[in-house]
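Structures are listed in the sections that come next.
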Structure P
Amino acid sequence: MYLEKINGPEDVKKLTVAELPILADETRAAVINRVSKKGGHIGPNLGIVEFTVAFHYVFDSPKDKIVFDVSHQCYPHKILTGRREAYTDEAHFGDVTGFTNPFESEHDMFTVGHTSTSVSLALGLAKARDLAGGTENVVALIGDGSLSGGEALEALDYAGEYTGNLIIVVNDNDQSIAENHGGLYKTLRRLRETGGMAEDNIFRAMGLDYRYLEEGNDAVKLVEALRGIKGIDHPVVLHIHTVKGKGLPYAEKNREQWHGGGPFHVEDGSPLYPGGGGENIVYKCLTELMDSNPKAVVLNAATPGGIGFGPEQREPYVKRGQFLDVGIAEENAVGMTAGISRNGGTAVFATFAPFFQRVYDQMSHDVCLNSSPATFLISNPGIYGSDSNTHIAICDIQMFAHIPNMVYLAPVSKEEFVQMFRYATTQRKHPTGIRFTGTLPSSGIEDRTDYSVLRSQVERRGSDAAIVAVGVLFPKAVAVAEKVFAETGKKITVINPRFLQDVDRELLDSLKKDHRLIITIEDGELMGGYGQNIAAYYGDSDMKVRCYGISKEFHAVHDAEQILADCGISVEKLTAEIEAFLNA
């Protein structure tokens, strides 16, 4: 009734305040329409609909600027800023990304997909405004557990001495992805329970003005609250209590499951495309470790489901003190991992590769400088692990394989992962990282490798040409070798390096005897990657080395196989290159 006429914030302002709840209902229906058919973040977006409607009714975007923390709750914002069809018309679903994107709209300030950044970014916008003599409002919207991130706390601290217009909206739905963790959230709970009147108030303690609104899903009351702070001349926190998943009963009830996911039937929430589960080898290894070693601790930073630990799976280990979710605080997780392992415990920190990008200093200084025998499971690195330019992690090899004292492993099968994990969690000499995707195949052969000895695995021995394939790309190397043999009768060598922090000098020297070409392929960025280490080792020898990896750019439109092919990594292209070399 109203939404079909909304082509931008100016159309929202044409409505009366009494009509805003209807617009909110229609906006929520549009969010559900798209996510139920395409997948995405559902709970965060359903909970923030009324605020978004009220924001665009009161403020003047894009002059007034809003920064979404993580921006996985920006769907209502996109609907109301000229991108409605991307949520109402399936033919236009591909028109937008799942996060804010300045290339889509002038109403989006940043491309953002990580947590705890909004207040810092907003402070920067506000400072630039002040220097230019501007008068626009700057708003940071933060929630879903993001307050526990170090950058958010640093920014709140600085905001306490800032003297200009800055509006910080704390979207408090009492939830991260999983449940919230940390004393900060106990404070927020007391504030909710006392209507914002509790004396223990972290925001006021940092010198910030503070307002509380219990009815965070009431568009009319939100308008009133936002009007009361529009144009304010100092930093203020508006703390609103919202319901994550509002509008879908099953999403409100099971907030962790409905943070995000694939397409579903709106009627009951059942998956639109049910898939087989299969064995989660990471979960199996972690539980076996905790069950067999009372000094073992698994740490996670707000993404327990990513390693197979749903509420029921983690509960017994939480009670035993062996499973710790530190919330959105990866740096703290790495520091704790270093401390536990340094003091006789067996500590494993596991999370997604894009979030490991935040902990380079802790990994280098706190862990590796001290040779703490900690284990780090780095999930979904490289081109297969990415699904957008906000969550791409193609530089993990450059980051972690190059730190002194770090052993960085890349399994190609479930069996190798199991043996590498056993090695990492039983040795006491150094930190170990294991990079892996969630789709590791099974070789069907138990791996008995002694990983205390640096050795690459020669899977197939041939001559003249060799392919060194990192981790998940190993099957492509085998396919190339088989295709070359089928077409030429020539056997080439296929190597699984396994270790990425160094090169197998003995093997590389041996290849000089009967090989003239080495091709390296990796699923991470080419520049500074593993392949270039091999090229540097051969130096001015007669060995020809060709290195292939991912191009140095943020890949916004993500098709892993197409990107690999564009970078020269396909069975057809590699086969053609090797056959041309052999026939030269």
Structure Q
Amino acid sequence: MDVFKDFAARVTAAVETLAAERGVALPDGLRITVEPPRDASHGDLATNAAMLLSKVFASRPRDLAEEIAARLSGGGVASIDIAGPGFINLRLSPAYWLRVLSAIVDAGDSYGKSTLGGMERVNVEYVSANPTGPMHVGHCRGAVVGDALASLLEFAGFEVTREYYINDAGSQVDVLARSAYMRYREACGEDIGEIPEGLYPGDYLKPVGVTLKEKFGESLLGTPEIEWLETVRQTTIHAMMDMIREDLAELGIVHDVFFSEQTLTRGSEGDLVAETIADLRTRDLIYEGRLPPPKGQLPEDWEDREQTLFRSTGFGDDIDRPLMKSDGSYTYFANDIAYHRNKYLRGFKRQIDVWGADHGGYVKRMTSAVKAISNGEASLEVRLCQLVKLFRAGEPVRMSKRAGDFITLRDVTDEVGRDVVRFMMLMRKSDAPLDFDFAKVVEQSKDNPVFYVQYAHARAKSIFRNAAEVFPSVSFPLRPLPAADLSEIENEHDIALVRRLSEFPRLIESAAEAGEPHRIAFYLYDLASSFHGLWTLGKDLPQLRFIHENNEQLTAVRLHLVAAVANVVAAGLSVLGVRPAEEMR
């Protein structure tokens, strides 16, 4: 039950009735919103419908508000107040809130699910790290944000495909292959000494060297690089992707699609980059021309030459962009255009990419490219993730010995667990920097949000277990009760908790529309605080306790509050990819 949609429909019906009476034509696509008032003392709900429609009705906003309000009385409305220039503030009756509570209990952990998306297909691409080593903490935040965003969109009624773009066609994979070949020589018994500068030094390549030895024996030793490079490269990429999948699985992340960059030019469908350039050329979006020099100091490799350029300025970019290098090979941008065109041809008109903040300068050119390749039918949304800084009791964390020069994702998840990592990565908006302190995230205190939210669910489950011991006849899960049977919890403290619970469906939709899963984490912390606060009040006010040992009926009624909290916390955590705790140890 969505309180805000319920009353938006009521206000819309009142406006439509009034318009019919007056012979007024309402604007097409009329969308009336009902929201919590900015000041909670003004009531439970507010709408500015009268101010938005005053010109349509040729009325003063306050006069129109009075007429709309007259058609909203009853049906759970306790009082209506017209404020300021024409805000309509509604205060709902306790009986209405108890109907909401019963609906939440009835919905279980599906409460808040929405049809907002209408099963629109959405491609969410995230992580997409170069397959040159294990996942490091720099990938962690984007991985969690992307996965939580995908789950949020699914919960809001979209059909989501989770995708990983394997950057396996650039020069970095040649460096990877040469690094793995060093470990292969080591596995064959050679003393390779220090890993040469420019190669990857991490110990994670030692197992790859062993695999190469087991697969090829010593047949690759002493042969020219041109003979072994491709074989070693493909074997190493495969091993690295297995490692990356395992690292992501430890974080609870599983992609639906892994798309190899190599297939853009060497796949079964031929050269998709050339095909893309040809398609753009037929629409006069490609031309041969020269670019002005970059502003500021010229880079050493800049040359003034005629280039194959994409007319990206026609789609919102600052300058046109080159698609071919001086040696005739494709630029990264050309590959990326072809890749996003491939997504479009697979049926994804809405595409979302989650990138690191250092790619912010790349956003305009890619959003312009997606408009171009789809004739404006598709859109690209980019979510940028800022860096994560690791601390231990306030001190920066040292590098990982296994990785060589960075902290691995596995290091983090092994120490504090997947649920802690996922929740904490969502406790800030993705484009804001995040500090992650190993000591603080495992504290059992209100200052640790993941503990505080997990404890709310565990406390709810503990209350159920204790109630079952006192009253074995109480069955779980609880069945929804009519509002009249729930009248024992009409006090202001209980109703305040129900109000908080009622915000969840609206929050899901607003967070999905904004692409901001961190809003769910914030909400769960506030809900946990409300629940823990009510439990604490019960120490001084016996009527607020959830278990009344001498009154089974009252206990069964008050357990509905506990069940509703458990349902919403579990649903919210599922969106974040965090497992709800049954008990805290």
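Work out volume of the Cα convex hull per residue in Å³ for each of structures P, Q, then name the structure with the largest result. Show your work: numbers first, answer last.
Numbers: P: 171; Q: 217.
Answer by largest value of volume of the Cα convex hull per residue in Å³: Q.
Which of P, Q yields 18.2 for mean count of other Cβ atoms within 10 Å over residues 10-17, as computed? Mind showing how you got there, number by number?
Details: P: 13.9; Q: 18.2.
Among P, Q, the structure yielding 18.2 for mean count of other Cβ atoms within 10 Å over residues 10-17 is Q.
When helix-only ellipticity at 222 nm (-39500 (n - 2.57) for each DSSP H run of 4 or more, over all residues; to 500) is computed for each of P, Q, the one that comes out at -15000 is Q.
Assign the value 0.60, calculated as FRET efficiency 1/(1 + (r/R0)^6) of positions 2 and 354 (r between Cβ atoms, R0 = 30 Å, to 0.05), to the correct structure from P, Q. Intermediate values should be presented prior to the final figure.
Working: P: 0.20; Q: 0.60.
Traced to structure Q.
Structures compared: P, Q; top value of distance in nm of label points 7 Å out along Cα→Cβ at positions 98 and 506, i.e. the largest, recorded for P.
Here relative contact order in percent (Cα under 8 Å, 6 or more apart) was calculated and came to 10; which of the structures P, Q was it taken from? Write out the running numbers ahead of the final one.
Working: P: 10; Q: 17.
Of the structures listed, the value fits P.
Readers should treat all values here as calculations from the given coordinates under stated rules, not as data from a laboratory. Predicted, not measured: the structure shown is a model, and the values here were computed from it. Cβ atoms are built from the backbone, for glycine too; each structure is taken alone.
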